[in-house]
Structure I
Amino acid sequence: MANKMRDWIEAHSGGIFKNYINGEWLESRSGQTFPLYESAIPNKVLGLFPSSNKDDVEYAVQTAHAAFQLWKKTTASEKAKVLNEFADLLERNEEELAYILSSEQGKVLSESRGEVKRAAAETRFNAGEAYRVNGMTVPSEIPGITCQVISQPIGVIAAISPWNFPIVTPVRKIAPAIAYGCTVVLKPSSDTPWSAVRLIELLHEAGLPEGVVNLINGSGSKVGDSLVTHPLVKGISFTGSTKLGIQINRTAATRLIKTQLEMGGKNAAVVANYHDLEFAAKQIVSAAFTCSGQRCTAISRVIVLEEQANELIEHLRIYMEAIRVGPAWEENANMGPVINQHQYENILEYIELGKSEGAEIILGGTVAKIEGNKEGNYISPTLFVNVHKDMRIAREEIFGPVLVVLKAKNMEEAIEMANSTEYGLAVSVFTDNLSISNQFSEQIEAGMVHVNHGTASQSHIPFGGVKNSGFGAFSIGHSNQDFYTSSKAIYVKA
């Protein structure tokens with residue numbers, strides 16, 4: 001399997017890729033490109049991608065706006081047909097999609113395959129959503145008048161996706177847009193543009209009409225800013241940092257257009273009066289170190305009642321020691337490198353900060369040495385103990401393979417600790433006590449609560465956060481309708 005991935009990458013990398021506008025692959029009007037490097041082999045160029053500018057954005061948005069005039073009238077069955085065919089293509093091309101994803105992002109192949117499967121599952125759910133654009137007929141207070149509320153697509157969507165999940169996140173934005181009758185201009189991360197190119201190729205193969213989904217590669221300053229300020233863009237679906245999300249929301253507010261923001265997290269796992277600490281530790285470690293901890297729903301804090309702390313910490317240490325760090329093509333590896341040098345240096349700075357704050361490292365905290373792959377940016381899974389809630393490593397999003405443990409005297413203090421950050425995305429609680437579970441679920445400030453398992457979401461359940469973790473309609477589930485459509489009240493006199 002290792003040779004298969006390496007052979008495939010060698011055979012298919014190094015090309016010059018283009019934007020996709022109005023059903024055509026086009027060079028940027030800037031005439032410029034930027035290189036994409038392999039995550040685990042940072043000196044290897046995977047391809048050259050368009051360094052697009054405002055003119056490219058203008059053409060893409062105008063194209064999407066024109067296509068919207070027809071796509072909004074397309075039948076539910078036709079939209080569902082395209083989405084189901086796209087889901088089939090994702091599944092049939094799972095292996096090569098995983099190779100592309102792993103090469104540019106760094107996650108191990110098993111995770112990349114899982115991401116492709118998840119993208120297909122979410123696409124199939126949205127194929128059904130094409131038939132579930134809900135409205136309502138309500139009783140009138142005036143005889144002879146019928147009152148209806150209908151939902152209509154809002155128009156062109158700017159879909160801005162991050163580098164950590166470069167297949168499922170664009171699909172999470174594109175598939176519901178297609179289902180509800182909107183059109184899209186996708187701006188993927190410049191760190192992972194190859195996955196987006198392949199997704200668009202498969203959408204084209206699935207029979208999506210020209211102009212419905214368009215792809216623009218390039219920097220946030222040249223492409224992203226032009227996209228979010230364009231007067232024909234009626235909604236912005238963004239996944240990324242809280243700082244940038246707030247900036248986008250501020251810009252959108254001046255035009256009174258919708259935003260759907262999925263941003264940072266500092267997610268806690270609270271352990272209180274739970275009988276199976278080994279299981280809790282296994283779930284926590286999986287949720288903490290998948291994608292090398294580079295995901296918004298990663299567990300990065302463990303808050304445990306004092307009487308169970310030592311035993312839980314020992315189980316966490318054991319499961320973390322079992323993690324094998326290595327490149328994606330290494331079959332026994334279950335955690336890859338972090339994506340690039342910038343991310344690598346930022347995580348190491350946080351590790352040094354934790355030490356200076358007085359926290360104690362009992363595992364990791366070092367650069368991982370990988371035999372046969374010295375170029376990748378590898379960091380050993382790191383476990384901090386003796387952490388206090390006011391430490392920066394307990395409050396700020398590290399976005400890497402670092403887990404911190406805090407002790408609480410009682411459940412009230414545990415909940416207070418869990419709520420003591422600016423974020424409110426996902427949390428887990430492990431307990432055998434139903435009253436504790438209910439108390440936690442009610443009082444915790446988070447968009448998603450997981451009881452007795454890690455922070456794993458599902459392909460049909462609304463996904464989102466509160467506080468500085470999210471704004472606007474939750475994604476994934478039927479709650480997407482609140483973003484991609486607007487309501488219209490209709491009064492009819494017989």
Structure II
Amino acid sequence: MRVLETVLVVADLLAFLALVIPMPPALRRLRQVAPATPAAAAAAQALLEGPRWQLIPAYALAAAITAVCLLGVLAPARRPVRRPRLRRFATAATAVLGVMGLVASTALPVLLPVFSFAPPTGPYRIGTVTHHWTDRGRPDVLAADPRARRGLMVQIWYPADGAPSAPRAAYVQDDDVFVAMARLARVPDFTFGHLRHVTTNAVASAPVAAERSRYPVLVFLEGAMGFRQMNTFQIEHLVSHGYVVAAVDHPYAAASVRFPDGRRTAGLPADRLRALIDRSFELADERTGEAPALNSRVLDGGLVPYLARDVTFTLDHLAALDGADPAGVLTGRLDLRSIGAFGISLGGIVTGEACRAEPRLRACLMMDTRMTPGVVREGLDQPSMWITRDAATMRREGWSADDIDQHQSSMRAVFDKRPADGYFVRVPGMFHADFTDISSWSPVLSRFGLTGSVPAERAHAILNAYSLAFFDRHLRDLPAPLLDGPAPGCPDVLLETRRP
């Protein structure tokens with residue numbers, strides 16, 4: 001719990017004890033001041049940290065204690081109660097309700113916390129800016145309006161200088177993301193609303209770190225019905241070690257995308273999005289790698305290649321930003337000769353497809369995903385890494401036999417035909433959500449089968465270590481002994497390497 005949340009719960013507890021526990025005459029005055037403490041704590045918490053629904057029992061208990069105390073102080077003296085049993089029952093009922101309120105006041109904020117991101121381990125602080133770019137030459141084939149052009153929201157994190165005490169940027173700026181995630185989980189819309197209070201380690205528009213003239217660039221691609229910040233733990237780790245990361249929100253494939261003018265695109269229904277992704281695989285022609293149109297407004301093989309064009313468009317705009325950033329932040333600071341990409345789930349599929357088509361991408365990391373038939377057939381020319389888990393873990397998570405086979409066999413097929421360095425990393429026990437921030441959202445997710453047996457901190461540490469080692473070796477020519485064989489500190493990681 002946050003500091004003032006803890007203060008509120010403790011204030012409720014002490015005030016409740018002051019009311020229900022018999023006190024010697026010298027201490028009975030405490031009952032007259034009891035309402036002030038929880039009421040003040042509730043007001044301070046709501047004003048300074050922000051209210052959230054998980055604290056409703058704490059707020060209600062503070063209000064009830066205040067009301068009871070004020071009635072006791074202000075009510076005129078009455079004759080002694082002549083029904084001792086009724087009085088004892090009322091006292092017992094009050095105590096039981098109070099204890100239940102205290103339990104709920106503590107449990108809900110702990111089970112659905114306003115979590116914090118671990119401080120970055122690298123030498124750099126983190127800055128962030130967000131851009132809205134529109135591809136005037138490309139229709140948005142997923143929009144209802146046939147005149148719509150493809151527009152993207154791209155958030156960029158970069159190594160920064162700045163005061164350690166500067167205000168930190170919010171985790172997610174669009175609250176509709178949390179509504180969409182709640183609907184995916186089939187829980188009430190407000191369930192994850194408290195995550196709007198989560199802050200990151202980044203500072204908006206901080207000056208770029210002066211230590212180096214240019215920094216290598218990575219493009220991050222989100223999963224289906226995800227959001228561009230869904231791997232903030234990994235992005236911040238990479239940035240703190242000297243990388244610029246540009247995360248792309250794919251409108252209609254993302255949970256929600258809000259544009260600066262207030263427009264919002266909601267994600268497509270999950271079954272329709274899955275059908276479009278699957279259709280992209282079905283359309284691939286085994287002989288040429290080309291495909292007919294998905295419909296009259298989707299070109300070049302379906303949804304996945306279309307999303308891969310978002311990557312090419314982003315690279316073009318990053319080059320323009322390096323030439324002349326209108327905000328003056330990143331001009332001349334991007335090393336466009338050292339660009340990589342990484343993605344999770346659908347983002348991993350798109351990463352593979354983008355790396356097949358885009359020679360500017362020099363290193364490719366794909367997490368827990370399958371590869372398109374074109375990538376399987378042609379392979380990838382860049383150094384590539386796959387991070388996933390074993391088939392037994394996928395079965396425990398509830399994946400179908402067909403999905404398991406598609407994921408495992410397609411990743412393995414591309415790895416086996418590597419013309420460049422390849423790395424196949426498996427972490428038994430990790431579930432799909434463990435590859436994202438979502439495993440940090442609640443400690444009870446594992447009870448519902450949403451996260452695996454690997455604790456979130458451990459899963460994230462593994463992902464951070466291997467992704468940094470991979471990009472360090474292939475974009476910065478730095479030593480990466482972690483990639484040379486079994487690591488003493490990672491006995492739970494199965495690493496295979498392949499050299500040309």
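Every number here is computed from the coordinates shown, using simple stated rules; none is lab data. As the structure is a prediction and not an experimental result, all values here were calculated from the model. Cβ atoms are built from the backbone, for glycine too; each structure is taken alone.
For Rg/Rh (Cα atoms, Kirkwood Rh), for residues 385-440 alone, the calculated result is 0.96, so let me know which of I, II that is.
Answer by label: I.
Hey, FRET efficiency 1/(1 + (r/R0)^6) of positions 97 and 201 (r between Cβ atoms, R0 = 35 Å, to 0.05) derived from one of I, II reads 1.00; which structure?
Corresponding structure: I.
Hey, Rg and Dmax of the Cα atoms in Å derived from one of I, II reads 23.2, 80; which structure?
Going through each structure in turn, the value belongs to I.
Comparing FRET efficiency 1/(1 + (r/R0)^6) of positions 145 and 169 (r between Cβ atoms, R0 = 30 Å, to 0.05) across I, II, which is largest?
Once FRET efficiency 1/(1 + (r/R0)^6) of positions 145 and 169 (r between Cβ atoms, R0 = 30 Å, to 0.05) is tallied for I, II, the winner is II.
I have 11 for relative contact order in percent (Cα under 8 Å, 6 or more apart), calculated from one of the structures I, II. Which structure is it?
Computing relative contact order in percent (Cα under 8 Å, 6 or more apart) on every structure in I, II gives 11 only for II.
Looking at distance in nm of label points 7 Å out along Cα→Cβ at positions 209 and 329, point out which structure of I, II has the largest value.
Max of distance in nm of label points 7 Å out along Cα→Cβ at positions 209 and 329: I.
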